[in-house]
Structure P
């Protein structure tokens, strides 16, 4: 049974993911699509080592999983926040990959807008560079070479601005990719909105990856078909569509979709 230090060394041995993309920060891939600094990685490894040794938290709950702070406040973007983004064109290396990413992001953001009260906007004019005087987007989308360690990865609302990137590995564009591309980004945007992985909960198959289970608030019962569930142990789907429970639970954090209202100034 590995110790926390041995687990930590395994993750770090692969090296950080293109630090220049994150303003020099060294972030390491953990549990599929998490990018963690060394402090966060150490906390994760301590928890994983404890769970392997049979030392489990006493408050394991179920449901679509929201993030919380030390005071159990749910972490989310403020009401009315426009989640604008730019797709960094020159990071993709060719126009076909860039166009694929733009289209998949458009569909994935529209999916979230259809089930809860969030609004995304692609600032296409900034895809070739942020011009002087232009308002910076809330986050960037670009390609990094993670060597296939993940298909795509994202960030959480409490991450600092330098980390607010949705990053896409070249494996995303492979002809034999056995996941739906829009679904992959739909999953990553769930992290952007503050949702954790569904498969970290006690009802998930044991083969699914373990993660830190501190600072979480499950919003309903365990959902093996959630968009936030990996395809593992016979649960989850490769399409990463919203389940009925996702559609019920996401509005508990962000409210109903804007299409359910008629607004007046």
Structure Q
């Protein structure tokens, strides 16, 4: 079994510095800090770059900004670039519109075991609350908070999370905005498949290959909570093509993708 690993917190973002600011504020108050923060930026403008630079001046840990030019939705590629340059053994991954519960990193860290990936719960912050959210820069939520739905997911009850065991199937509860894995496991399957262009399935297809490789999943219910800020859904014009890539990985029991992280490794 692995000893407690070093941690990189990986945050994906694209042109929403208002949301990213709240995410970084929630990182700053974690009960257990990661060793570094990696921001995988899929081509944002200078407004995001300047926000990150401001945080870098006073942040208690290193923040590293990975950017490529805006050429459509290429999240898989920028995530691979950031993971390849990570200095840690273990990656906890969130989206740049997900505010973290104060014990989020700690919860993932505690359950990080060999041959395992983890995925946690997501509470939704409602559209009509956004003006208030950004005005007061709210990062603390509980069962009785206004402006949220799926509020039972706010419950942080560690003893109950032990009821959830390991699985070798892709859970319907899985969300790529709240997942963690060993860097060596991701490299062993060649990371994210960069054939994914446009929204959809890049986050679940990598899990399919992990499972095919023999890595088990565990749901962290009642732990590792994120609060997802409402936004208009991304265009789904590539979803059918992306579905086909994932279905092929399932059918062929794929453990490797050709267009992956290896090109970014030193």
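Derivation of every value follows stated rules applied to the coordinates shown; laboratory data play no part. Everything numeric here is computed off the predicted structure, so don't read it as measured data. Cβ atoms are built from the backbone, for glycine too; each structure is taken alone.
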Mean projected area of the Cα convex hull in nm², for residues 84-179 alone: greatest across P, Q for structure Q
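By the measure mean count of other Cβ atoms within 10 Å over residues 12-19, tell me the structure among P, Q with the highest figure. Please list the in-between numbers first.
Working: P: 14.1; Q: 19.6.
When mean count of other Cβ atoms within 10 Å over residues 12-19 is computed for each of P, Q, structure Q gives the biggest number.
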When distance in nm of label points 7 Å out along Cα→Cβ at positions 76 and 220 is calculated for each of the structures P, Q, which structure yields the highest value?
Q
For structures P, Q, which has the highest computed value of Rg/Rh (Cα atoms, Kirkwood Rh), for residues 20-99 alone?
P
Compute mean count of other Cβ atoms within 10 Å over residues 116-123 for each of P, Q and report the one that scores greatest.
Q
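For distance in nm of label points 7 Å out along Cα→Cβ at positions 28 and 204, which structure out of P, Q has the highest calculated value?
Structure Q comes out on top.
Tell me which of P, Q gives 0.85 when you compute FRET efficiency 1/(1 + (r/R0)^6) of positions 44 and 188 (r between Cβ atoms, R0 = 25 Å, to 0.05).
On the way: P: 0.85; Q: 0.25.
That value comes from structure P.
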Could you tell me which structure in P, Q was used to calculate Rg and Dmax of the Cα atoms in Å as 18.2, 61?
P
